Each structure stands twice: as structure tokens, then as C-alpha cells.
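Below you'll find a set of structures to go through.
Read the figures in this text as sums done on the coordinates, not as results from a lab. All of these numbers come straight from a predicted model, not from anything done at the bench. Cβ atoms are built from the backbone, for glycine too; each structure is taken alone.
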Structure I
Amino acid sequence: MTSERHQLLLELLQAGLARVEGRRCVREALLAGPPAPRGAPVFAAAVGKAAASMALGAADALGPTLERVLVVTKSGHLAPELLSLPGIEIHEGAHPIPDERSLAAGRRLLAWVDELPAVVSPLFLISGGASSLVEVLEPGVSPAQLAQLSARGLAEGVAIAELNTRRARLSRIKGGRLAAQLAGREALALFMSDVPGDDPAVIGSGLLGPAAAGVDRIERRVIASVDQAMAGVAAAALQRGLTAECVRQRFAGEATDLAARFTRELLIGNAQVRVWGGESTVRLPPQPGRGGRNQHLALAASKLLADHPDLSLLAAGTDGTDGPTEAAGGLVDADTCGRLAVAGLDADDCLARADSGTALAAAGALVSTGPTGTNVADLVIGLKLPRVGT
């Protein structure tokens, strides 16, 4: 029964991811409202973890009018189909800590904007991860300062909106500065949001946010968010005859505190499936182990589920990665801590060392999806079903 419950949770996660898949969302958005009069040439720049998928969606919708495509994404998040796109140019940046690749990609993006022919319509496709993947620094700011800012913010568990604000202060292209570089030129920007409030001024540290002077002619549309992913999970649960509830307020805060809250809400609630969306934080020790915020949350929850055999919980990053790991998150239940003990590990010790990935791997509780083609923050899915025979 445990494996069946796990399979159900994984299917619900996939349903949520499908609802916000970048290719689908961009295709539908452009078919509903293209970036230029039909037939006019379009150049597209896609930046973020979902850049490859979003670029393919633009090609689906625009066909031969899409003449050139610039893609900047995280290593491992490319798609072979990209090579068939017209005028394709691909750059891989670093994430979550920017490096020289990110700076090279930023210089190329800035030059790409400056070189736009007058006759083409620019299309920007922005998803989470852009803050680290692409950058041009203000004079006097060193790459080491940028890396230290990002590393410190992640280690201290700084909320994403605040971290993006800090990053923008060091940048020549973030915080609306790239929009200003367009000098009043018309453009369309489509966003997949991984931030609270779905504000283009915050997504990707404001890479295509409003110009500081408030003067630009960019049409901005947020085409995907975690709310849609949650709705996809709930719809799939209902199709399977389960009751489902989405918690509308997005979560934020320390992962262990959230684990306690989610377990409590799942326990006392009436729904068989409960869905939360948002982003947690983790304060890291000086020498952290392997893991990410979703793995940390899942491991913390596993301690609380030990006495509740009817409860299971999955926490995952919608982009398919969790922190600096290749896993998306974790899936835990009442048996997880027992499996940890058999492996000679202790949940409290692993949490203290921020080594949740090692613990969940030993318990067979990691969730691995690979790159998903989307990035709309994190999903937590709780399941309450009695075990057979109890």
C-alpha cells in the first residue's frame, strides 16, 4: 500500500507540473496574443531554468516568423529540440551561485538587446533562476562580491524577494535596467513566476521589470504561477475520486516550522489531498551536507509522521532541482524514520547538519523528476488515506 500511495503522490505532482509546463504556457499565451502583427519577424530571448521549454513554445506558436532565439539556462536544462530552432544561440549560466558563465551570458544578452534590428519585434521569456544565470555588474562591483552576496543570502535563509532586491542593486540589467535599454521600444515579456505576488519587478531580480523611470512600452504577462500548479494537483485528485483542498496563501518561512504546520493541517483537515505552494528557507551550518529546502522540509516532516500511518507528504521544487542537488525533493511517511534507523542515520542529526539529501537517499525517499520545463516555486502535497488493514 505504501508504494501505491507514493505512486499516487508522484502522479499528482506530475499533474501539477503539466499545468505549468513552459512550452504549453508560452504557446497558449502567444496564440492568444502574439508579440507583433501576424507575419512580422520576431527575435526571442529566453532566460531562466524554464528557458528551453519556453523557447520551444514560442516556436510552436510563431512558426517561421520567429527568426532568432537566444537561450540562457542552467546546465542540464537544455532540450535537443532547441537545435532545430532558427538562429538558435545557447548559453549556460551558473545556478544558484553566479560565476563567469553568468557574466558572459549577461554581456551577450545586453549586446543582443543593443543589436536588435528596427524591423523585428522583441519577445522576452523570463523564468526563475534568471537572477543567477545572467548578469552584468555595475562598475566597481567584483564577481566575488556578487558570488558572496548570493552565497550569504542562501546560507542565511533570506526570502527570495529580498535576495532578488539585493542582487538588483549590483546589476546593470536587473531592477528594470534592461527594460530601460530598450529606449521606449515596444516589446512583449512573458513570465513564469517563482516569487510571492507574481511581480515582474521581482521575477529574475526584475530582469524585465518596469524601467526605473517608469517609461517603457513593454507588455508584461505572467503566464504561469504556483497557483496554477496547485490547481492541477487538485484537479487530478478529484479525477481519482479524492477530496482535495488548495491552501491559497503561499507559504514562506523556515522549513522545519512549515513541516510542523503542514503535518498539523493535514492531520486535522477533512481533505484527503491538501496542497500548498510557496518557498521555504533553511539556515545552513558552516559546512552543510547535501540537500535542499524541500528535502529539509520533508525530512523534518518525517519525524512528525511516525505516529500517523495514514499520512504521507511530498515536497518538491517545480523546476526539478532542490538547492544545489539534482533531486527535486522528498516523499515521506510513517516508515521513513524507521528506514533511516536501519541505515544507521538519525533525522535530527541530519537536519542539524543540513544533510537531508543523504538521509532521504538512505531511506529511499528522494523525489527525482529531472528538468521539468517549468519553475513556479515549490509544491507540497499531503495525502491522508488509511492503510489497508488498519
Structure II
Amino acid sequence: MKVLIVGAGIAGLSIARLLEKQENIDYTIIEKKDSLSTLGAGIALPFNAIRALKTIGVFDSVMARAHQVTEILYTKSNGKILGQANLTSAPFENDHFVALQRSELQNILAEGLVEKIHFSTELSTVNNLNEGVSVESSNPNITGDYDLLIAADGINSTLRAQQYPDTETLYNHNLTGWRFIVKSPNHQLQPTYMLGNTDIFMAYPFSEDELYCYAHIHQENSLHSLIGDAKTDLKNIFSNYGEPAKSIIEAIDEQDIITGELKSVTQARFYKERIVFIGDAANACSPLLQQGAAAAFEDAISLAKVLNSDGLNLENYKQARKARIEWIISFSDKPLATVKKMDKAIVRFIRNTVIRVLGPMNAFGWKKLATKPEIANKD
């Protein structure tokens, strides 16, 4: 079977590692950039991501470089605790929750594969038919016919847009977000999510001395006008927060900050004829459950299993992933519909009450993901 993988990010590298083990697959992987991406800050990997890494074969390498966490804290913006969850109790007593630099994870996944990646390579024409995919490329060695094309080209997937030309495939939540890494020697923190009005600040440790930080705010909030300078906007919004945000924001001047808008797919996409979608190209959604990499790993495992046993019966891939992915997207994105309303005290009171009763919403969702039979991972 001749397979073309488009994208050498987390999803593309994961499926490549799995196909490397299958003698019946002749795969080629292309990447439009001239090298592996160095963009990105930290990445948090919940229990199901770590389970998947065992199947992909890089569990030991990741665990050797990652920082393990054992608790999740949700607080008000002043630092007062709303809820907390223990990540070492049932159903996670045999699991791990970790974080590390995104570039470290990508380098681990790419180990042994870099020489097989065709960099600076883009597709100019894609003809998707029932019996295969014909492509033309900036690299003449890639131009030709393939039995299957795997679209692993990220949230702004060109292939997804091309295959659904009359459909809006991405939804913008009108949330401006920032990601960055800060040095914080001997911080002794567990992951902490601080909830303001339409704003949120997260500090997630990925070593004993470093924190991965994420923050966002609704663009139509009533208190802050964004000027477009990341450091200034962050200080204006979060300078009145309690600890740990206060100290982090005060020391932010030397940090590299990644700014973006939070987007989700309008619906999960699995395959169309002989193009199959994995990772963010298939199912990008809010980071509430930290399922970006986790879903990419699970997509890759499900697809590799189908290709090994069922040939090109892509409907089996869809059925293996559909219920779980659609639940993840719904659970992750549903709270975003109320963010704009958090300017109202009564809405914040309801939100805070729910957290006090149910605990941190991501931990609540992880428990569902681990125990709810109808969304259980079939792999």
C-alpha cells in the first residue's frame, strides 16, 4: 500500500512511527516547512495521551524528559481555591499526567524518521478518487499516485479546506490567547487554572524550575481593550490577579509569547474517498481536556490498526473514533459558549458553584473519558 503523509507535526510523526512497523505499507512523509517546527511552548499530556505513547513506542523517552503532576487546582482570579482534583486516585491510580516542551515531544517522535521527511514540499494539485489519490507537488519525487493520503496538516488544514470547498470547516470562538514559558526556580506548583470574568490564566509546570503558561480573554469583554501587543495586553488583563499569576506577569518582559485566536473544527472529519484526516486536521477543539496531542496519538493508532487489518476500509477508522471524538469536541467546546456572559456576576456565581460541586472541569471530563463505556477508546 502506497501512503502519503502530509505534515510532519505530532500527528504525522505518530502515524509514521506506527506505519514504520508495518511491512505492507510504503509511506512517504512531506512537510511544507524546511525543518521540524520549533514553534510552540509547552504541552500537557493527560492520562490517555500517555497510554497511547506506550503503543506508539516512545513512552520511556517521554517520561524521561517530562514532569509529572499529581493534582489540578481551579481558583478564582484572587487565588482562592474553587476546586481541586487528585490525579493519582481512581480511575487514574495506574496512569500519568505530564508536561514537557512541545519541541522535546516532537523531537522524540521524529527520532529515526527525520531523514525520511521531504521538507520544503507542498502539494499543488490533489485529485481525490475512490480508487486512490493523484498529486502534483513542488517536489517532483512526490508527484504521482497513492492508495491513501493522510492529512496531518494541522488546524488550518489546506487539505480539509480543499476537500470541503463549500463548507466552513473552522469556527472562531472570539478568544485571543497567549502561550509562553517562564523560568520559576523551585516553584513547587501543581497545574493551576485561575478564572476571572471572561479571562483565564493557567500555569502548568513542566520541570521543577519552569512553567508553561496559557491565558485567554473574550474579545468582547467589558473591561479590557486589546491593543495587540502581547506583553502589554497580558499585564493589563492579569496584573490584578493573585499568585501565581501576579509574579509570572510581573516577570514577563523577557518571554517569547505566542499569540493566537482559539478555533475549533465545525465538526469532526474522518475521511473523504481516499483522504483520511487525523489530529487537528480532523478534530481541533478547545484545550480544556488537553486532547490535541492525545487525540492525534489515538487517531494514529486507530488508523494504523485499520490499515494493518482491513486494508482501506476507512469506515472502520471512522467508527472506531466517532463517538469518542464527538464527545471530546462537545465537552471541550460547550463552556466556550458562555464565556462572553461571564461579565455578569450571576453567571460567574453559577460557574463557580458547579466547580465547587463537581471539581475542576478538566478532571471531571477525564474521568468520563476513562470510564464512560460509550466513548471508551476501542483500541
I have 4.1 for distance in nm of label points 7 Å out along Cα→Cβ at positions 102 and 342, calculated from one of the structures I, II. Which structure is it? I
When helix-only ellipticity at 222 nm (-39500 (n - 2.57) for each DSSP H run of 4 or more, over all residues; to 500) is calculated, the result is -11500; to which of the structures I, II does this value belong? I
Distance in nm of label points 7 Å out along Cα→Cβ at positions 118 and 318: greatest across I, II for structure I
Please state which of the structures I, II yields 36, 10, 10 when semi-axes √(5λ) of the Cα gyration tensor in Å, for residues 278-357 alone is computed from it. II
Which structure, out of I, II, was FRET efficiency 1/(1 + (r/R0)^6) of positions 46 and 134 (r between Cβ atoms, R0 = 30 Å, to 0.05) calculated from, if the result is 1.00? I
One of I, II was used to compute mean count of other Cβ atoms within 10 Å over residues 22-29, and the answer was 15.2. Which one was it? II
Source structure (of I, II) for relative contact order in percent (Cα under 8 Å, 6 or more apart), computed value 22: II
